[in-house]
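Structures incoming, each one as structure tokens.
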Structure P
Amino acid sequence: MKVSGFSFIRNAITYDYPIVEAIQSILPLCDEVVIAVGKSDDATRELIASIDPKVRIIDTLWDDSLREGGRVLAVETDKAFAEISQDSDWAFYIQGDEVIHEKYHDAIRAGMQEHLDNPQVDGLLFNYLHFYGSYDYVGTSTKWYHSEIRIVRKRDDIFSFRDAQGFRKRPDDLLRVKALDAYVYHYGWVKAPEAMQKKQESFHKLWHDDQWMEQNIAQAESFDYLAHIKELGKFDGTHPKVMQARIDEKNWKFDYDISYNRTSLKDRFKKAVKKYAGLDFSYQNYKLLK
């Protein structure tokens, strides 16, 4: 069984992406990792090149005119996907702010092996933990996506969908997937407030025009985490080992009193229906096989 990892990145240092940790977290499961490194204003390329001999860089130039719906992110994902070895059985996708805990490696490897020869399975589905504000809190409202495809077959008919959150197969069909008992740890909302503010001012340009940016993104020196959240849960587990140095170096403080959670009536209804009736009304960009 051959497994190739792939991802994309640009300006990782400027916007404090844990891309090194992301790549390191899947390296033990991959025979190679292909990273599409966009032309950057910092030393992102040198950073990626220093990680491991199994990491292969392809240099790309982002089309910043693709601002509707984050389309450029899918384009860059597809560039990396196209360059992985053609004889790979599985392609393991990881984004620059996602990390896999080592405790799930055995389950992931076993899942790939179990479904290797089943042509009905197009990909494998992961659960998600979305950290917010610090490494101690996770999002618990239904606005956070709870699962997504992160391992797919190496096939020409599979492509990155919309803003690169998931995948589909041509012409525009849902992938048939099996669920893994494994989580992706998403750290996209854990940065120093100053770095998060820079990210907000830059990243939303990939989705919206200048007028929207002026009306919706506040100009500030630092991001106000408390002003943008209504519900969190306390995280009492462990983080991936590759994240420990980054956690130890955290230089900002974020506290949240979960007793002040303001769960909307809509959210309470959705959670109750899922808990007691087993019905899930969340958006699903896949077809889950039993």
Structure Q
Amino acid sequence: MVGLIGGAKRLRPPIVTLLTDFGLKDPYVAEMKAVILSICPEARIVDVSHMVKKFDVRMGAFILAQAAPYFPAGTVHVAVVDPGVGTERRPIIVEAKRSFYVGPDNGVLMLSAKREGILHIYEIKNRKYMLQKISRTFHGRDVFSPSAAHLALGVPPSLFGPEVSDPVVPEFAEPRVSGRKVLGEVVHVDDFGNLVTNISLENLLEVGIEEGGSLRVEIGGRKLDLRLCTAYGEAAPGEVLTLIGGTGFLEVSVNMGNASQTLGCGVGEPVRITHPGKAGL
């Protein structure tokens, strides 16, 4: 059964996903699941990952953005990579076009939510939808899990607190298109050494770059004139290439090699893309 709340559909039985940097050694993830199931016993809980590098908001944001589009509309996504827990940072709910996102207002939700399309953002302030006792260091269990469970039950997000107009949107969540260039950064290095950026095909199309066409990539102090391939095998072994990978983002790669090692670049490296014929614009 599917109902509607705002712009996102509500699933029956509801799906709640969890993404954290808690690891698997401690009972923290189990405690979050216990809270969700105590409030919403019919919830189906899916673990996206609990192996995000500790405190790495960028990595958490990237993994969430990679997984979220494949879940049904109405899914409630909980992401807890929260180095600012216990400080003045806000707990929020993002109501997007097809999903809800619950977590800290530190940018971990924004890469995925902005790709989907944000409708409203609310600060979680209504104590009715939290646990009675709130730890200063475990909002994942005491604030985010109960809030997600109540969302899954059908509570409208507007009841959780006031609307937020100034969420934290880090640079990695929002590449910039300026004139004939796209400015972004590396947000992830996968196990093959591919440099995954925050730049989408839509960003490239805005400056006249299409798949199969040429582009100039400025990264790590180098200027590389490359082709936007559709497969790694379109380049010779050891050759640098670009393509829109399975993540939906532009990758700088080396066919049968390691781009991170070859180019000496890692997460956070600035990336500038221009059309070779318009590079000076």
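Values computed for the structure shown
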item	result
Among P, Q, which structure scores highest (criterion: FRET efficiency 1/(1 + (r/R0)^6) of positions 41 and 89 (r between Cβ atoms, R0 = 35 Å, to 0.05))	Q
Which of P, Q leads on distance in nm of label points 7 Å out along Cα→Cβ at positions 73 and 257, largest value	Q
Which of P, Q yields 0.95 [FRET efficiency 1/(1 + (r/R0)^6) of positions 25 and 249 (r between Cβ atoms, R0 = 30 Å, to 0.05), calculated]	P
Structure from which 15 was derived, relative contact order in percent (Cα under 8 Å, 6 or more apart), options P, Q	Q
Of the structures P, Q, the one that -5000 was derived from, the read-out being helix-only ellipticity at 222 nm (-39500 (n - 2.57) for each DSSP H run of 4 or more, over all residues; to 500)	Q
Which of P, Q yields 3.5 [distance in nm of label points 7 Å out along Cα→Cβ at positions 97 and 113, calculated]	P
Given 4.4 for distance in nm of label points 7 Å out along Cα→Cβ at positions 145 and 209, calculated: source structure among P, Q	Q
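Here, each number is a calculation from the coordinates, and none is a lab measurement. Only a predicted model underlies this, so the values are computations on that prediction, with no experimental measurement involved. Cβ atoms are built from the backbone, for glycine too; each structure is taken alone.
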